[in-house]
Structure 1
Amino acid sequence: MNCEVKAKDRIGTINPIFTCQPAGAQYASIGVKDCIGIVHGGQGCVMFVRLLISQHLKESFEIASSSVHEDGAVFGALDRVETAVDVLLSRYPHVKVVPIITTCSTEVIGDDVDGLITKLEEGLLAEKFADREVHLLPIHTPSFVGSMVSGYDVAVRDFVKKFARKGEPNGKINLITGWVNPGDVKELKHLLKEMDIEATVLFEIESFDSPLMPDGKAVSHGSTTVEDLQSTGSAIHTFALNRYEGAKAAQFLEKKLKVPSTIGPTPIGIRNTDALLRKLSAVTGKPIPESLVRERGIALDAIADVAHMFLADKKVAIYGNPDLVIGLAEFCLDLEMRPKLLLLGDDNSGYVDDPRIKALQDNVDYPMEIVTNADFWDLEDRVKNKGLELDLILGHSKGRFVSIDYNIPMVRVGFPTYDRAGIFRNPVVGYAGATWLAEQMANALFNDMEVKKNKEWLLNVW
């Protein structure tokens with residue numbers, strides 16, 4: 001077998017690719033309008049995650065903490081949540097949705113967040129905030145299992161589970177985007193608009209590409225409303241674009257509210273975008289318009305300009321969220337590139353059964369490694385000690401030091417990206433994303449040719 005899937009062969013982690021489950025729940029929560037999450041744990045469980053998200057999106061936003069200290073870790077800290085809910089609702093009169101996001105410490109000590117929410121609904125909310133619409137929901141994301149990817153998946157499911165209501169069919173689809181950037185949401189909405197398809201987008205973070213206005217109010221927030229979440233139960237179909245970032249919500253809607261669902265494909269590259277549009281057309285009966293056929297042609301032309309001469313046979317390492325990594329690998333293969341190493345940063349046992357990975361195993365005709373529970377030492381060790389030769393690295397900013405130390409060009413993609421300007425504005429998905437990715441990879445290689453004086457003369461004539 002040319003394509004081998006294996007777990008990291010070491011105990012412990014050296015420079016992790018992912019962070020923990022609560023980070024994923026926090027990223028999901030910022031996509032909901034009039035929502036401020038309370039992270040039930042130590043203050044660092046908010047501070048460091050909020051810093052990551054702010055560095056990535058270059059925006060300010062609001063997440064709260066119950067700020068558990070030593071005494072709470074010993075005796076329980078539910079009183080911290082009661083205080084946090086009271087203070088939060090008193091200070092922010094617009095807030096309607098307050099997810100209580102647990103962490104490793106509060107899960108270990110056994111704080112009964114579900115029971116506390118019942119108590120608050122019958123007490124504090126009924127007595128002090130009776131004139132307010134307030135929704136509390138628990139999101140259980142212990143950090144000692146899973147990763148930020150599974151935390152996002154759990155949170156999306158829990159938001160949908162809390163709010164979805166079955167009603168008369170509303171003629172809309174649900175589009176669960178997965179962990180994407182504002183530019184991706186904009187591109188996905190564009191594809192739907194061109195096909196004249198109405199959709200409830202979960203989660204609507206296009207607004208995180210926020211303006212700086214004269215009034216000085218610079219706090220960003222998502223645009224998915226409570227009403228949007230409620231309407232998901234009345235949709236004609238759910239499309240979850242990512243297998244590991246939203247499929248749980250789609251499966252809940254299908255099982256409990258009889259809303260049929262389609263999981264994937266992650267629309268990275270021409271092939272996967274084509275497949276998504278065909279499925280959208282089949283479900284809704286709406287034809288794929290000539291405008292999208294033209295956009296597809298423009299993307300193909302842009303790819304043809306660089307693929308055969310500059311991208312073909314280039315050896316690539318890719319790391320990050322699994323749906324992104326697999327989608328990028330599929331796109332690279334379509335460009336005749338050679339993904340040599342795929343690093344998935346958690347120990348999800350389901351990766352070996354992923355049909356996309358099985359397809360790679362069946363079709364790749366050269367040695368490729370897919371490493372689960374991987375960290376950045378798995379990348380560095382193969383380059384430094386095991387003779388892995390790479391022409392390009394694709395991944396988020398935390399892997400930049402491997403690129404720097406071993407002089408390998410790199411394209412920033414995924415979360416978090418904080419050492420390049422404006423990455424979050426550019427889509428990875430759709431035909432526009434295919435164009436952007438191909439040209440970014442080509443430009444990274446062009447710069448490398450110039451720096452290393454490697455056939456630099458080609459850039460004068462191509």
Structure 2
Amino acid sequence: MSRVPYVPGFARADEEAPSAKARGRALRERLPRAEQAALRIAADRPDAVAAVEESNAGRLPELTPIRVGRMAASPFAFLRGSAGLMAHDLAASPVTGTGAQICGDAHAANFGLYGDARGDLVIDLNDFDETVHGPWEWDVKRLATSIVLAGREAGAGEDDCRAAARDAAGAYRRAMRLLARLPVTDAWNAIADEELVSHTDARDLLGTLERVAAKARRNTSARFAAKSTEQGPDGGRRFVDAPPVLRRVPDVEAAAVASALAGYLETLPEDRHPLLARYAVHDVAFRVVGTGSVGLRSYVVLLLDHRGEPLVLQVKEARSSVLTPFVAKAGFPAPPVAHEGRRVVLGQRRMQVVSDLLLGWATVPDGAGVASGDGGTGLSDGRGPGRPFQVRQFRNRKGSVDPARLSGAQLDDYARMTGALLARAHAHSADPRVLAGYCGKGEELDEAIGRFAVEYANRAEADHAALVAAVRSGRIAAESGV
């Protein structure tokens with residue numbers, strides 16, 4: 001018993017009974033682990049094409065055919081672009097009621113390498129557009145499903161795909177149990193990146209990781225700027241048009257994006273300010289990114305130091321998480337969000353061990369761009385003083401494994417690695433003792449998640465087929481190969 005009073009924000013010295021682990025075990029009565037295999041499709045589920053059309057609302061209409069084309073490339077690509085549709089389906093199933101800061105889009109291609117402040121490579125989740133507080137199992141199920149679809153695309157056998165999905169859940173469970181046993185500060189940074197291969201027994205993946213790391217070290221602002229900029233008439237550097245992926249923007253739009261960086265600075269720790277004060281802003285261009293993000297407003301900003309060495313920032317539109325209405329149905333109502341860019345950034349910081357040194361957010365004023373369809377990007381949406389954006393380094397030594405190109409043995413290694421990384425990310429906001437108590441020692445949860453993943457992968461394949469048919473019939477426009 002402590003002789004000092006309880007301090008809000010800290011644990012109680014006389015921690016309540018039962019223990020956290022016991023509370024986790026008690027959750028099995030609310031939702032037996034075997035029931036995690038259940039897939040319940042709600043009667044009001046939109047058809048796949050309608051869901052894609054709805055998710056295109058508010059995006060730049062001239063770019064949505066590119067998004068549809070990328071989603072139509074394969075069932076795995078369709079899953080990558082349909083986080084909202086999967087959340088709709090997950091909301092119809094019961095959950096344990098224990099929440100965490102979840103990625104919201106934890107598919108297998110959203111893990112990767114990036115550089116830390118000292119230039120060393122880190123591997124972690126790296127996309128947080130949909131992050132919210134919600135059911136931890138949703139991330140696990142999305143990861144496992146994506147593993148099945150990636151394996152099928154790579155030509156792996158069905159038994160291998162199911163085993164990899166099961167092993168992703170198993171690695172999550174074992175990592176959570178490890179974190180639950182450690183002192184809190186040790187658990188916070190546990191499973192160091194250099195130990196991931198041995199911790200998850202991912203030795204078949206080692207050569208692939210080494211090749212990806214070598215490529216990531218070359219993937220820098222300087223390399224991008226060398227390929228994507230030229231000397232302008234005034235002697236300065238400027239971006240080169242490479243439509244539709246990269247294109248210059250009108251001066252008024254470039255000025256608006258650049259002016260928003262003043263507000264961005266206020267979202268950074270003050271010790272970052274002298275670093276950015278040594279760079280000058282030289283140019284702004286629009287750049288198409290991702291699969292699910294295609295059609296959002298996304299810019300690259302060219303900064304140069306006194307030697308002409310570049311630093312490129314990405315200024316990417318942040319919209320409401322597509323999971324927001326569905327986590328509320330699952331018992332996790334989201335508080336009002338004042339700035340969607342801030343939501344993304346804080347969620348990322350809560351989940352990653354190390355985040356981008358220059359991660360922040362900004363607001364680009366309304367009315368800065370000309371109307372969409374007239375050559376501009378239509379910044380104004382008429383809803384308020386500006387659009388929210390997230391800001392981060394572009395090409396910060398980023399690298400990723402393409403799970404759809406892995407052999408069966410490599411896919412299983414990758415599944416275990418990403419499962420462990422997901423557990424580490426969740427343990428920053430959820431008590432690992434509670435989750436470990438629920439997950440348990442046996443493989444019951446692993447088997448259930450594996451069964452769910454196969455069934456939902458079948459659902460995603462049917463949805464993808466419907467989208468492809470709609471493209472062929474002309475119902476929805478698609479542009480492939482971009």
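Work out percent of Cα pairs over 20 Å apart, for residues 267-362 alone for each of structures 1, 2, then name the structure with the largest result. Walk me through the numbers before you get to the answer.
Working: 1: 47; 2: 51.
Structure 2 comes out on top.
Out of 1, 2, which has the highest value for FRET efficiency 1/(1 + (r/R0)^6) of positions 259 and 427 (r between Cβ atoms, R0 = 35 Å, to 0.05)? It would help to have the intermediate numbers written out before the result.
On the way: 1: 0.85; 2: 0.30.
Going through 1, 2 one by one, FRET efficiency 1/(1 + (r/R0)^6) of positions 259 and 427 (r between Cβ atoms, R0 = 35 Å, to 0.05) is largest in 1.
Kindly point out which one of 1, 2 the value 19.1 was derived from, the read-out being mean count of other Cβ atoms within 10 Å over residues 187-194.
Details: 1: 19.1; 2: 15.1.
This figure was derived from 1.
In terms of distance in nm of label points 7 Å out along Cα→Cβ at positions 171 and 451, which of structures 1, 2 is highest? Before the final figure, lay out each step's value.
Values: 1: 5.4; 2: 2.4.
Across 1, 2, distance in nm of label points 7 Å out along Cα→Cβ at positions 171 and 451 peaks for 1.
For the read-out distance in nm of label points 7 Å out along Cα→Cβ at positions 219 and 315, a value of 2.4 was computed from one structure; give its label from 1, 2.
Details: 1: 5.1; 2: 2.4.
Matching structure: 2.
For which of the structures 1, 2 does the calculation of Cα extents along the principal axes in Å return 69, 66, 47?
Values: 1: 75, 52, 51; 2: 69, 66, 47.
The value was obtained from structure 2.
Which of 1, 2 yields 32, 27, 18 for semi-axes √(5λ) of the Cα gyration tensor in Å, for residues 35-242 alone, as computed?
Working: 1: 30, 20, 18; 2: 32, 27, 18.
Source structure: 2.
Identify the structure, out of 1, 2, from whose coordinates distance in nm of label points 7 Å out along Cα→Cβ at positions 99 and 211 was calculated to give 4.3. Show your work: numbers first, answer last.
Values: 1: 2.9; 2: 4.3.
Only one of 1, 2 returns 4.3 for distance in nm of label points 7 Å out along Cα→Cβ at positions 99 and 211, namely 2.
When relative contact order in percent (Cα under 8 Å, 6 or more apart) is compared over structures 1, 2, which one is greatest?
Values: 1: 19; 2: 32.
Going through 1, 2 one by one, relative contact order in percent (Cα under 8 Å, 6 or more apart) peaks for structure 2.
Quick note: the coordinates plus some simple rules give every number you see, no bench work behind them. The shown structure was predicted, so the numbers you read here are calculated from the model rather than taken from an experiment. Cβ atoms are built from the backbone, for glycine too; each structure is taken alone.
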